[in-house]
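Listed below are the structures to be examined.
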Structure I
Amino acid sequence: MRIAYLTHQYFPRHVGGTEVYTRGLALRAKAAGHEVSILTAHDPVSGDHTLRGVHHTEHEGIPLVEIHYSLGTAPQPARYEYENPYAARKIKGELRRFKPDIVHVAHAMKLSGACLEACDSLRIPFIVTLCDFWFLCPRHTLLRSDGALCEGPSDIKACVRCLHHTHDFPDTWMVRYFTRRRPSYLHKVLLKARRIIALSHFQKEMFVRNGFPEDCIEVRGHGIETAGFELERKRATGTPKVVFIGNLVEHKGVHILLEAVSRLKDLPFECLIYGSFDGVNGYGARLKRLAGSDPRIRFMGAFASDETGKILSGASVLALPAQWYENDPLAVKAALYGGVPILASNIGSLAEMVKQGYNGFLLPPGDVDAWARGLKEVLGSEAMRQLRGEKIKTMDEHAAEIFTIYRQELEKTYAPMR
């Protein structure tokens with residue numbers, strides 16, 4: 001097979017759950033003898049329209065095509081956020097060149113919903129994995145600019161406020177017009193996919209609540225990379241270690257964790273924060289202020305995705321104080337696999353993954369006092385120290401499921417482009 005993967009961003013510029021997911025599939029497809037290409041986007045921060053274009057490179061032996069385009073230079077930014085004709089033209093050109101048998105869209109943000117239309121117009125079968133909520137929410141988190149959780153795009157005024165907060169779009173009649181059009185356009189193009197894969201039951205339910213037919217979305221949680229893991233993790237010795245793994249952005253809630261740590265001044269433990277600062281809205285500076293001179297808090301920086309097992313092998317607790325609807329996060333699955341207790345917000349798919357009092361504790365999102373109590377309880381729990389790893393789907397197993405879907409879809413209806 002010839003397989004094209006489309007995603008909003010990719011290595012080496014970006015490292016996150018979607019990037020790790022796409023990389024896992026692409027490397028396994030290549031190892032199985034398939035021809036693979038990855039198409040992604042890059043938004044130059046300068047906003048210089050002369051930086052537009054298509055750049056061909058490769059990463060880990062796989063051809064990588066970057067479509068450079070700054071949303072800030074678009075003639076209608078509120079439209080181009082979800083329907084970008086420029087990106088569509090470039091994607092069509094690349095698809096004509098590569099001639100894939102099937103396209104797997106891992107994330108359409110930045111490329112926009114027009115990338116799905118490009119596949120459809122060329123009669124190339126494509127499937128979509130819903131790695132977050134971008135098809136419902138331009139912020140992709142269903143978290144409003146004031147920090148409140150959102151149920152979907154029913155309040156266009158709220159969506160306009162979020163677009164202003166995220167992209168600095170003004171509140172004009174044109175922005176309101178294209179924002180109002182966004183849900184119906186993305187609903188239409190997403191339903192052109194051969195298969196739509198949700199990573200959690202919660203995520204599927206949220207899409208169904210927003211008008212998608214229940215039978216058009218299937219749930220297939222992704223798998224973890226097991227390299228570097230021990231089936232029986234090393235028992236953490238010495239000073240207890242509370243670990244956070246993830247992007248250091250506000251909706252991940254790291255500030256809640258640090259505020260909770262500050263309320264446990266007499267409790268001896270380390271708080272290790274793994275992830276890189278990106279400077280968005282000064283959040284990194286805020287975290288450093290919260291950490292202050294507390295020697296227990298250490299910012300460990302970015303790390304390679306294959307080091308997760310090593311990081312968790314000595315952890316006493318994985319903390320995930322999410323403020324948004326987390327969707328089948330890989331860090332939690334890795335902790336379950338390694339037998340590491342979890343403290344997580346009682347929100348989104350986390351409520352599906354963490355069994356209260358068995359493999360961790362679910363806590364109210366944003367409640368610092370509750371998080372301080374939870375940290376104290378889990379660090380002092382003998383039962384939590386005796387956890388054993390659980391059976392968790394691996395990336396090898398998930399990839400086998402996805403490759404079966406590719407073959408099933410290629411057996412149907414129209415032939416791939418040649």
Structure II
Amino acid sequence: MTHKFLHSCRFLLLLTTWQTAVQAQGIFDFERKPIDYHSLSANNLVTQLQDKINAGEAELIFKRPRGYLDSFLKQLNISTSTQTLVYSKTSVQLHWITPARPRALYFNEAAYVGWVPGGDVLEIIVTDPQLGTAFYTLQQRPTQTPRFHKDTGQCLQCHATRRTQGVPGPVVRSLFTRSDGVPIYRFGNFTSDHTSPFSQRWGGYYVTGTHGTTLHMGNMLIQRDTPYEDLNYESGANLTDLSSRFDTRPYLNPHSDIVALMVLEHQSQLQNLLTKARYEEIRGNSYDNTFSDKDNSPSPVTQRRVTRAGEALLKYMLFVDEYQLSAPVSGTSGFTAEFSAKGPHDRRGRSLYQLDLKTRLMKYPLSYIVYTPAFQQLPPMIKTYISHRLHEILTASSTNDDFDHLDLKSRRAILDILKETHPDLAESW
């Protein structure tokens with residue numbers, strides 16, 4: 001009895017010591033100084049909307065069957081054509097999600113919203129100039145003054161991993177999924193972005209649209225004992241109507257548009273690279289303030305941090321290693337026309353929002369995210385690095401560099417568009 005008691009006490013002491021160490025260090029590096037993620041003040045679309053609600057200047061209307069969803073999307077100017085539908089149980093509301101009741105995702109350049117029929121909350125991810133990315137929920141019950149609740153760490157268990165570049169942020173995962181919505185991990189799982197082959201995209205998602213003979217993981221339901229060699233990718237190919245799969249009536253539209261998915265996965269990883277670049281400059285400044293000679297110039301350590309993060313961000317923005325389409329892609333929801341019509345446009349009517357969808361995602365392969373506050377409010381060293389390198393690449397006389405997927409004609413077109421539509425970025429050129 002005494003031995004067991006001492007053993008239990010020793011175990012509890014070790015457990016308490018470990019818990020104390022974890023609490024002291026923080027689970028994630030960005031939770032400690034100099035980032036201090038949880039202590040930073042948030043100022044984003046959600047906090048601004050909350051201030052307006054509190055002041056009586058804005059209203060969220062609760063209306064069944066979708067609760068606050070319709071009103072919230074309107075307040076944040078998020079189009080319903082962005083709807084994509086996820087049936088894998090990969091959300092905090094997994095007990096509600098099935099292939100017969102998928103979770104709907106909606107997004108714009110600054111926010112992502114998740115809703116599932118019957119669910120307790122709206123799940124919200126929003127860009128933030130200080131935090132990089134912030135996470136919120138909104139209870140799905142009518143109240144006079146709806147309140148957004150900022151996440152205190154639960155979301156980070158899935159949204160702050162190597163899949164998100166090690167920073168808090170959105171992620172599009174692709175998993176083989178059973179008929180009850182449970183992922184089958186033994187077949188592997190993938191993080192989707194514009195570099196991913198179609199064969200690794202959209203597992204656990206419904207996908208509407210056509211894409212020729214290029215096959216993806218969407219729309220597939222796998223039995224528990226199905227051998228890997230018997231997986232039938234063609235069963236989910238070129239699907240344009242979901243009405244035979246589940247009841248689409250509770251949703252804002254009957255689509256889970258393939259082009260919306262392609263844009264979503266592109267910008268989700270770009271958002272993470274923006275956050276990582278921000279954090280790297282903050283860490284570099286902190287290092288210099290502690291160890292440098294105080295001459296106000298960045299140390300070699302900080303310069304390397306900025307260069308490494310800036311180059312990774314720049315390559316992604318310019319679609320280096322993008323998966324090349326072997327057949328044209330066409331969506332079903334009207335998203336393509338709506339997104340491509342966005343501006344700003346130059347005098348020739350060209351825009352970085354214009355989609356290609358024949359051999360690649362964008363007609364002019366520089367991400368439209370350059371127009372967003374998330375990019376424009378980058379710290380000065382990173383922003384200066386991106387600006388100078390971008391000009392260097394777009395004015396090169398040869399394509400013999402790391403950006404050889406861009407011919408000289410494309411580079412000049414992007415340069416001209418930026419000069420006319422983004423004077424702040426081109427100011428130093």
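Quick note: the coordinates plus some simple rules give every number you see, no bench work behind them. Worth saying up front: this structure is predicted, and the values here are computed from it rather than measured. Cβ atoms are built from the backbone, for glycine too; each structure is taken alone.
For the reader, a short list of remarks on this structure follows.
- Comparing mean count of other Cβ atoms within 10 Å over residues 114-121 across structures I, II, the highest value is found for I.
- Mean projected area of the Cα convex hull in nm², for residues 202-361 alone derived as 15.2 - corresponding label from I, II: II
- Each of the structures I, II was assessed by distance in nm of label points 7 Å out along Cα→Cβ at positions 218 and 394; the largest value belongs to II.
- Identity of the structure behind 36, 25, 20 (criterion: semi-axes √(5λ) of the Cα gyration tensor in Å, calculated), options I, II: I
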